[in-house]
Structure I
């Protein structure tokens, strides 16, 4: 059995950061579910509606935008369609990849969650300085870019 490589100081700090990101992800998903519940949504359903709000999208496009598998997004889209929040429309560019579009019910639910999220974001962010928030966003964006390389 080969030797395990020792972490450098930076490697160790990056590992600590990952643990915090995973913890934060769980907390954000739980908060998102709380914000979305009154509108009949979950965090996952809210995220799909948010992507489709920018324009008709295929399941694959939504999956790429969210960093999820196509199958996961397809299940969520099917659930949203069943509840009348999105529709599947023919795609003139690809007969096999139908386009997701918001219905008025989906738009209304999304706007309700966006209003609740804005109040929540304003409350949480008031505890941090703008420079701290910008630095955190920049660091996470940079790390995402490094991982995409």
Structure II
């Protein structure tokens, strides 16, 4: 399962007091823990209102679904209208991470990993030629290298 960092703006208008922010963060921390999520520590009161966002570590592959869950939890904890932020995925270098990169580009492909002679893995990704007419191969290649820390070979069919 992929690990995402889900960011949600909880008081971008600056309407909450430091005590309200602390109470909301504590409530969110309890709810997150009960749901098997992790709230990353952040002193919201010290942040300018435009940067008052929380970060939750969540597992899953669908960023929209993860964002919706986080927004619901934040609305309950802070009593505000949360604003969705950026969702990023933590890479562990797995084939699942490679598949997630492909999904992010809206493509699917076959992923084959084998050990290389230089000490790192070689991943061969087979993609449909039609998919590469929409997205440059170099973008996919770079993203796969970054997510897997492996040598990437792209094959088209």
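A short reminder: the numbers here are calculations on the coordinates, not readings from a lab. In this text the structure is predicted, and so the values were computed from the model without any measurement. Cβ atoms are built from the backbone, for glycine too; each structure is taken alone.
Compare FRET efficiency 1/(1 + (r/R0)^6) of positions 35 and 107 (r between Cβ atoms, R0 = 35 Å, to 0.05) across structures I, II and report the one with the greatest value. Present the calculation step by step, with values, prior to reporting the outcome.
On the way: I: 1.00; II: 0.65.
Largest one: structure I.
A value of 0.90 was computed for FRET efficiency 1/(1 + (r/R0)^6) of positions 59 and 131 (r between Cβ atoms, R0 = 41 Å, to 0.05); which of I, II is the source structure? If you can, show how the numbers build up before the last one.
Values: I: 0.60; II: 0.90.
Computed on structure II.
helix-only ellipticity at 222 nm (-39500 (n - 2.57) for each DSSP H run of 4 or more, over all residues; to 500) was computed and gave -22500; which structure, I, II, did it come from? The correct label is I.
Using mean count of other Cβ atoms within 10 Å over residues 3-10, single out the structure from I, II with the greatest value.
Numbers: I: 7.5; II: 21.0.
Once mean count of other Cβ atoms within 10 Å over residues 3-10 is worked out for each structure, II has the highest.
A value of 19 was computed for relative contact order in percent (Cα under 8 Å, 6 or more apart); which of I, II is the source structure? This value belongs to structure I.
Here distance in nm of label points 7 Å out along Cα→Cβ at positions 91 and 139 was derived from just one of the structures I, II, and that gives 3.8; the source is I.
Compute mean count of other Cβ atoms within 10 Å over residues 67-74 for each of I, II and report the one that scores greatest. Intermediate values should be presented prior to the final figure.
On the way: I: 14.4; II: 19.9.
Result for mean count of other Cβ atoms within 10 Å over residues 67-74 over I, II: largest is II.
Using the calculated result 1.39 for Cα Rg over 2.2 N^0.38 Å, for residues 51-114 alone, pick out the matching structure from I, II. Clearly, the read-out refers to II.
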